[in-house]
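What follows are several structures.
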Structure P
């Protein structure tokens with residue numbers, strides 16, 4: 001299943017989403033993973049998709065981490081004293097665990113640079129990143145599988161309802177034409 005997933009549109013979309021989101025580039029990763037989950041429905045498919053996303057997300061987050069770690073002095077030039085103090089205060093208040101619990105949130109895509117700047121242990125950073133993002137990706141993939149099952153189950157009823165609506169619309173139009181012709185025949189100009 002893993003090889004099939006890797007070469008599928010859903011798998012490739014998941015890889016691209018993980019890379020872009022991990023780099024902090026705004027991207028609709030939730031939509032992509034949910035759509036991929038429709039292609040690989042079920043717990044096993046969701047687990048593989050979540051793992052694929054989490055691995056690529058973690059790898060690209062390491063790039064942001066390296067920027068923060070090795071370019072700290074350069075980056076600090078662009079931060080005011082107030083911002084640096086707020087950053088230090090947040091790190092002391094929330095600690096390194098913020099890398100873990102912010103990952104599913106939008107701010108989680110941008111926590112890697114501050115983690116690098118504070119010289120968080122790289123192995124811990126990678127572990128917290130992976131563990132923090134995997135459940136979110138799994139939930140999105142499972143949601144896609146659930147949505148696809150609902151749509152597949154509802155498709156016959158939806159098709160029947162659309163057919164009835166189309167039939168009602170055509171019937172209404174035919175009745176209007178018939179009345180219009182009758183009016184023209186009974187009241188010639």
Structure Q
């Protein structure tokens with residue numbers, strides 16, 4: 001019986017050129033339980049919404065109109081979460097001397113631009129500091145305080161790469177260092 005080694009996984013990060021700018025795209029880590037649950041949930045939610053719309057069409061009811069407003073918000077949130085689980089990503093790129101981090105899916109992205117001259121202590125970090133075995137996908141879209149890379153930006157800590165592993169974070173930091181101002185890699189002043 002031969003020795004069977006665990007095969008090393010390749011990086012989840014994809015280096016690509018878009019519109020003449022090099023960027024790193026990190027696909028959102030899927031949580032299959034959340035994805036399956038929301039797919040079933042949205043089917044029932046849609047049926048309930050259709051029934052409420054039919055009821056409003058038959059006899060006008062202010063409560064149902066108000067309820068449908070909440071229904072639309074819930075449906076939109078669930079649909080966006082499903083699309084982010086299936087096709088979401090976080091994109092890290094340098095524009096001029098500034099760092100741009102965007103997360104989301106398709107054109108529904110949250111973009112944040114950080115002045116390169118104000119970034120300090122760029123380093124990799126543990127994206128799963130609590131050691132949770134299931135590792136919930138915490139994209140920065142929801143204000144996650146975890147990520148494979150972090151830096152100081154003024155009086156706040158900026159995290160990115162929530163779906164990446166720590167070795168990916170080191171690779172991203174090495175990719176960013178020559179592109180950002182030198183002060184980003186130096187200790188804060």
Matching 0.65 (FRET efficiency 1/(1 + (r/R0)^6) of positions 107 and 155 (r between Cβ atoms, R0 = 35 Å, to 0.05), computed) against labels P, Q points to structure Q
If you rank structures P, Q by distance in nm of label points 7 Å out along Cα→Cβ at positions 123 and 147, the highest one is P
A value of 21.0, 74 was derived for Rg and Dmax of the Cα atoms in Å; which structure in P, Q was it taken from? Q
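Computing mean count of other Cβ atoms within 10 Å over residues 27-34 gives 14.8 for which of P, Q?
Only one of P, Q returns 14.8 for mean count of other Cβ atoms within 10 Å over residues 27-34, namely Q.
Between P, Q, which one scores greatest on mean count of other Cβ atoms within 10 Å over residues 35-42?
P
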helix-only ellipticity at 222 nm (-39500 (n - 2.57) for each DSSP H run of 4 or more, over all residues; to 500) was computed and gave -27500; which structure, P, Q, did it come from? P
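Matching task: 20 is the computed value of relative contact order in percent (Cα under 8 Å, 6 or more apart). Pick the structure from P, Q. Please list the in-between numbers first.
Values: P: 29; Q: 20.
The read-out was computed on structure Q.
Here, each number is a calculation from the coordinates, and none is a lab measurement. Given the structure is predicted, the values throughout are model-derived calculations rather than measurements. Cβ atoms are built from the backbone, for glycine too; each structure is taken alone.
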